[in-house]
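**Q** What follows is a set of structures to go through.
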Structure I
Amino acid sequence: MKKQIKTFVLILLTGILTGVTSCKKYLDKEPESIVSEEIAFKDFRNFQGYTEELYNCIPDFTNRYWTNSFNFGEDEIQTTANNFHLVVKIDNGDFWGWQREFDGWGAGWMDNNGANTNDDRFSKGLYPLAWYGIRKANLGLANMDLLVNATEEERNLIKGQLLFFRGWFHFMLIQYFGGLPYVDKVVPADEVFNLPRLSYQESAEKAAKDFRDAADLLPINWDNTAAGSITSGKNQLRINKIMALGYLGKNYLWAASPLMNYESKGSKTYDAELSKKAAAAFGELLSLCESGQAPYALVPFAKYNTNFYTFGQSWQMPSGADGNNREAIFQGPYWGAHSSTYGTAKQYTPSIIEGDNIVFSPTANYVNYYGMKNGLPIKNSSQADPVSGYDPQFPWKDRDPRFYKDIVFDGVKIVQGSMPAGDERNRYTNLFTGGSFRDERSGSRTGYLLYKFTPITANRFDQGYGYGQNLNIKVPYMRLADVYVMYAEAVAAGYGSATAKDPNYSKSAADAINVLRDRAGVGRVAAQFLGSPTEFMNEVRRERAVELSFEGHRFNDLRRWMQLIEVPYTLKTAAEFDRVGTLNPAINPSLNRVANYRERVILQRPFSEKHYWLPLKRSDVNIYPEFKQNPGW
C-alpha cells in the first residue's frame with residue numbers, strides 16, 4: 001500500500017520527541033480525503049498548496065484576542081480592571097503564564113490547545129504551531145524527490161520556503177527558551193527520540209544554515225518569477241530572499257548577544273565573530289533594498305503609521321506609501337478584516353471616551369527614551385538639561401518627532417467632532433495628576449496614552465470604531481527600520497566602532513542610525529557618542545527603543561542584553577505634574593507649561609536570574625532526561 005499523508009495533523013512537541021501521537025491529535029479525515037504522497041508532492045501547484053499551510057502557523061500577536069498583550073518589557077503597563085493578560089503575569093514574575101495551562105482566559109499568543117492552522121485568530125499559539133510547522137517543513141523536505149513535474153525555479157521556491165520556516169520556527173522558540181534540539185528530519189513513529197538540548201549558539205548555527213540556504217534559493221520578488229507571475233501583486237507575504245536574509249542576520253545577532261553568549265560560552269559580552277556574520281547578512285539585505293533590486297523602502301515619515309494600521313478604506317495590509325515600496329518585511333496573514341475595530345483599538349483608548357476598561361499605557365520611564373529633536377537624549381526627566389534643551393516645565397517641547405507620532409500627552413485634542421455638553425470637558429486629554437483621563441482601572445495609569453497603532457479619531461464621538469471606518473491594526477514581525485538598527489548594533493558589537501561598516505556594504509553603524517533619524521527629522525548621532533563604543537551602543541539601544549517602540553521587541557531586547565532584571569529596567573513609573581493655568585486650545589499642547597514634574601514608581605518587577613528564560617512545559621521536560629527544564633524553574 002502507498003504511504004498515506006494527512007495534511008492537517010496536529011502534532012505537539014510530545015509527538016515530535018517520542019514519535020508517538022495519540023489519535024485525538026489528528027483531525028478526522030474521510031478515507032477519500034486522504035491524499036497520497038505521489039499526488040501531494042508531484043507538481044508545483046500541489047506542493048505549494050501543502051507548503052502554504054505553514055503561513056497559517058504564524059500567529060497574529062497583534063490581534064490574537066479581543067485585547068492583546070505583546071509588550072513585556074518596561075515599556076507599558078495595563079490598567080487594574082483585570083489581570084488575565086500575560087503582561088500582568090510577567091510583571092508579577094510569573095513566567096509560567098505564557099502557557100495555556102496557566103492562562104485561564106486563553107488570551108495569550110504564545111500557546112493554545114493544539115496547533116490549529118485554520119483562519120481563526122483566537123486559536124493560534126506560537127509554541128504548538130512552531131513544533132507542528134517544524135515537522136511539516138521536514139516532511140516536505142523529505143519528499144522533495146517526488147516533485148518531478150516542476151522546473152528548477154519551482155523546486156527552489158518550494159525548498160526555500162520549507163527551509164526558511166524550519167529555521168524561523170526554531171528561532172522563535174530558542175529566543176524564549178534557550179538552546180533546544182534542532183529537529184531537522186521526520187521522526188518515525190518507531191524511533192526513540194532523545195536528542196539533548198543544544199546550546200543556544202549550536203541551535204542558532206543550524207538555523208543559520210537553513211536561513212542561508214533559503215536565501216540562496218529564493219527570489220527577491222516572487223512577482224518576477226514564472227511561478228509567481230500567476231499571482232502577481234498578491235505575493236507580498238510569500239517568503240523571499242529578503243525575509244531569509246533578515247532572519248539570518250537577526251538569528252546571528254541574537255546568538256551573539258550577551259545572554260546567549262553567556263548561556264553558550266559563559267561570557268556576558270557580545271560574540272564578535274557572530275556579530276560580524278549578522279552585519280554581513282543585514283548589509284546584503286540593505287544593499288539589495290537601497291539599490292532598488294528589492295521592493296522594500298522606508299515609508300515617508302508623513303505616512304509612518306501606515307506601517308501599523310489602515311483606516312477609512314477597504315481592507316489592505318498595512319504597508320508603505322504604495323504597493324511597491326513597503327517597509328514591512330515579514331508578517332503573517334491577517335484573519336478577520338476589521339477585527340481591530342472593536343477589539344485591539346479599544347485597548348489604547350480610555351473608557352472615558354468609550355474604549356475598553358483594559359488600557360495599555362506607555363510608562364513614563366519608557367517615554368523618556370524619546371529624546372529631543374536635536375537628537376540628544378534626556379538625562380533626567382525632572383531636571384533641566386542645558387545641553388539637550390530639555391526643560392521639565394515644558395516636558396513635551398521640541399521632542400523627537402516620533403514622540404508626537406506615538407504618544408498622546410496632556411492637553412492634546414483627542415476628540416475632533418461634536419460632543420454633548422456634558423462631555424465637552426474631555427475633548428482635550430486631562431492627563432495631569434488628578435485629571436479625568438487618569439484612572440488606575442480604566443484610563444491612563446502613567447500620564448500618557450499610546451496612539452502609535454490607532455488614529456486619534458478612535459473614540460465613540462468621532463466614530464473611529466464603526467465598521468464603516470475600516471480600522472485594521474497589524475504590527476509586522478520585522479520591518480526595514482528594524483534591519484537598519486540591528487545592522488548598527490551588529491557592526492558596533494563586531495567591529496567595536498561607530499564608524500566601522502561591513503566590508504560589502506556602504507554604510508557605517510552611525511550612518512544606519514542616521515538613515516532613520518533623517519526620515520523622522522531628528523538630529524543625527526552627536527559627535528560625543530561616536531568616539532566611545534560603549535556610549536555609541538547606548539545610543540543604538542535608545543534608537544531601537546524609540547523606533548521600534550511597543551512593537552513587541554523590548555522584552556527580548558532587555559533579556560538578550562542581560563538588563564531585564566536590573567534597575568532601572570525593572571521599574572515602571574508614572575508622570576506626576578500639575579497643569580499651570582487654564583488650558584488654551586489655541587496653543588500647541590507641546591508648549592503648555594507644567595509644574596512639579598516628577599516620576600512615581602508604580603511597580604518594581606520581582607525578577608531574578610531565572611527570569612532570563614521562560615520555563616518549558618512540565619509535560620515536555622518529563623518526556624526524557626536530556627530535555628531539561630530551564631534553570632530555576
Structure II
Amino acid sequence: MSGNRSFKEYVAERFYNEMFATVQSYTGDNYDDLDLRLYRIRNIGGIELSDIEIKYVSVNDLPDMKIEFDVAVEAEFEVRESDYHYDESENCRQWFMVECSGDLDCNLDDLAISSITEYTSKNKQPKPMSDSLVPIIHKEQLESVATDFLRRHYPEALKTPIAVEPQVLAEKMGLVVEMREITKDFSVFGQIYFHDCDAEFYDKNSDEMVQTHVDARTIFVDPKAYFLRNLGSVNNTIVHECVHWDKHRKAFELERLYNSSASKIKCQVVGGIKDNIRDAADWMEWQANALAPRIQMPLIMFKTKAFEFIKQFRTELGTSKLIDVMEPVIDALAAFFCVSRLAAKIRMIDAGYEEAIGTFTYIDGHYVKPHRFKKGTLQRNQTFSIGVIDAAIESIINPQLRDIGVKGIYQYVDSHFVLNHPKYLTQDENGFAVLTNYALNHMDECCLVFVLSVKAGCREKYNSECFLNRDESSAIDFEIKYCNGYENSTKEKQNKYLEELMAENAKMYDLLSNNYLDCLDKLRKWRKITFVKLNKKVLMDERQLRRIFKGESKGSLNALLSICLAMHLPPEISFHIIEKSPFTLSMGDENHRWYRFVLIYYYGKSMDEIRCFLAEHNVEPL
C-alpha cells in the first residue's frame with residue numbers, strides 16, 4: 001500500500017455530479033424554507049446552484065464491506081429578486097448534509113443517497129472510521145473490540161480458558177495460511193493478500209526473487225520466524241494478519257479504488273507497514289499489534305487461568321509472595337495460550353498484576369532479578385532499570401542525578417540506582433554488591449525512576465506496549481530521562497539513613513586539608529585498612545604503594561583512582577583528592593568519563609567488579 005488515501009477526496013471526485021444533483025433537486029423544491037443569509041434580495045424569484053464543495057465525509061462502519069457516510073457539502077447559489085423592478089442578484093453559501101451508503105465490494109457502484117438536510121451539526125457515528133477508512137479504535141476500547149472479534153469468529157475462546165489455534169481461526173474466517181520464505185533477510189514476517197495476483201517471493205535454491213500466482217484470502221508466514229523468534233511469535237503473526245482481514249479490508253479497498261494493482265499488506269519485523277510511513281498504515285499496524293494478543297488471551301479467561309497458576313505455584317514453591325511465583329506463572333501462561341513469554345508478561349500487567357513489570361528483564365545482556373514495588377508507583381513509560389551506557393550519559397548531562405551521585409547517596413547496582421544503605425545493599429558470596437531482599441520487594445522506597453521514550457527505529461504508537469518489557473529479544477532503542485521528582489531519597493522513612501551517611505561523610509570531608517597525601521593518610525586510617533590489604537586490592541607492589549602515600553613516588557592517575565576506589569571513598573572525597581593531586585580527570589577523554597562514572601556509582605563495589613565493568617566497556621584498566 002502507498003500513502004494515505006482520502007475517502008473524502010474520492011467522494012468529491014467520483015460523486016460530484018450525484019451530490020450536485022441532490023443539492024439542486026432539494027433546493028429547487030425547498031428554497032422558500034431555506035435559511036439563506038441574504039442582504040440585498042427581498043423576495044426570492046429564482047435560485048441557481050453554481051457550485052458545490054465537499055467539506056468532509058463522516059463514515060460509519062457496517063458489516064461486511066458496507067459503509068454509511070455523511071457528506072458535508074457547501075453549496076454556492078446565485079439568487080435573483082422576484083420583483084422585476086429590482087434587477088438584483090446575490091451570491092450566497094449554504095451547508096447541507098447528504099446521507100449515503102454503499103458497498104465497497106462493488107466499488108460503491110451501488111451508491112444510495114437516503115436523505116439531504118440543511119447542515120446543523122456533525123453526526124456522531126456509532127462505529128466511526130478515519131478518512132482512510134481505518135476503524136477509529138481508542139486504547140480503552142481494545143478489550144471490547146477483541147471480545148467482539150472472538151464472538152464473531154472464535155466464540156469458544158470466551159467460554160473457557162483455551163489456546164486460540166491460529167490455523168483454525170484463519171479457517172473459520174475463510175482464510176488460508178501458507179508457510180513460505182517471503183524475503184531473504186526476513187524483513188517481512190507475514191503478509192495477507194486481499195486479491196488474486198502474481199507476487200514475488202524469495203527462493204533459496206536460486207537465491208533470487210521468483211514470481212508466483214497467489215489467491216486472495218491467503219496469509220503467508222515466513223518459516224524463519226520459527227527459528228529466529230519462537231512459536232508464540234508465529235501464532236501472533238497469523239492472528240495479526242487475521243485482524244488485518246477483519247478490520248482493514250475497507251482501507252485496502254479504498255487503496256484499490258485509487259490503485260487497482262494493490263493486492264496485499266505486508267508487515268515488517270519491527271512493526272509498521274513496509275515502505276509506508278504514513279499515519280493510516282501506522283494505525284492499522286498498531287491495531288493489529290494491540291488486538292492480536294488480546295484475541296489470543298481474552299482478559300476474563302486469562303485472569304481465570306492466571307489465578308489457577310498462581311495458586312498452583314504458591315503451593316509448589318511454598319511461598320505466599322506473588323513476586324516469588326510471577327516468573328513461573330508467566331511461563332506457564334505463555335505455554336498454555338501458545339504465546340511468547342513477553343506477550344504473557346504484558347497481558348499480566350494488563351490484568352492488573354504490576355508485579356509482572358519487574359520480571360524477565362534483560363539489561364546490557366544481563367538478567368535483572370525480579371523486583372516489585374508499591375502499586376501505582378510506575379507509569380506505563382517508567383522504569384527502575386536502566387542500562388549502563390544510558391546511566392553514564394545521564395550522570396554527566398543530568399544535574400540532579402550528577403549532584404546526588406557526587407554526594408554518594410546512590411549506587412548503581414544490577415541496572416538500578418539504589419539508595420546507598422545496608423538496608424538496601426549487601427554483598428553476595430563473591431563479595432559483589434547486590435540488592436537486599438527487602439530492596440527487591442520495595443523498589444519504590446530505594447530506587448530512582450526513569451522515563452522512557454522511543455528514540456529511533458519504531459513509532460511510539462506501536463511501541464507504547466513495549467516500554468516496560470525489554471526482554472532479551474527486544475530491538476527497541478530507548479532515550480532515558482531522569483524522572484525529576486522521583487528521587488526517593490526525600491521520604492521521611494529514609495531521612496535518618498541519609499542523615500547518618502551524609503553526617504559521617506561531611507565530618508570526614510571537613511577534616512581534609514589541601515594536601516592530597518595528608519588526605520590519603522587520614523582516609524586510610526578512617527577506613528581502618530592496612531597497606532597489606534590495600535595492595536591486594538589495587539594490585540600494586542606494597543613498597544610502591546607506601547612510597548605513593550609518603551610522596552616519594554608520584555604514581556599515576558590510574559593508581560590514585562584505584563586507591564580511592566579500593567578504600568570505597570565517597571565521590572565528593574575522591575574528587576577532592578584528585579583535585580588537589582598533580583592529576584586531572586578530563587571530560588573530553590572517554591576513559592576519564594568512565595572513571596568518573598565508577599567513582600560516583602561503583603565506589604561501594606569490589607575492585608574485581610569495577611575491573612570487569614571497565615573491561616566490558618573497553619576502558620583502560622585500573
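Quick note: the coordinates plus some simple rules give every number you see, no bench work behind them. It should be emphasised that the depicted structure is a prediction, and the values quoted were computed from it without experimental measurement. Cβ atoms are built from the backbone, for glycine too; each structure is taken alone.
**Q** Can you say which of I, II returns 17 when relative contact order in percent (Cα under 8 Å, 6 or more apart) is computed?
**A** I
**Q** Please state which of the structures I, II yields 12.1 when mean count of other Cβ atoms within 10 Å over residues 427-434 is computed from it. Mind showing how you got there, number by number?
**A** Details: I: 20.4; II: 12.1.
Structure of origin is II.
**Q** Out of I, II, which structure matches 3.8 when distance in nm of label points 7 Å out along Cα→Cβ at positions 155 and 507 is calculated?
**A** Answer for the origin of the read-out: I.
**Q** Quick one: Cα extents along the principal axes in Å came out at 85, 55, 51 when computed from one of I, II, so which one is it?
**A** On the way: I: 85, 55, 51; II: 116, 65, 53.
Checking each candidate, the match is I.
**Q** Have a look at I, II and say which one yields -9500 for helix-only ellipticity at 222 nm (-39500 (n - 2.57) for each DSSP H run of 4 or more, over all residues; to 500), as calculated.
**A** I
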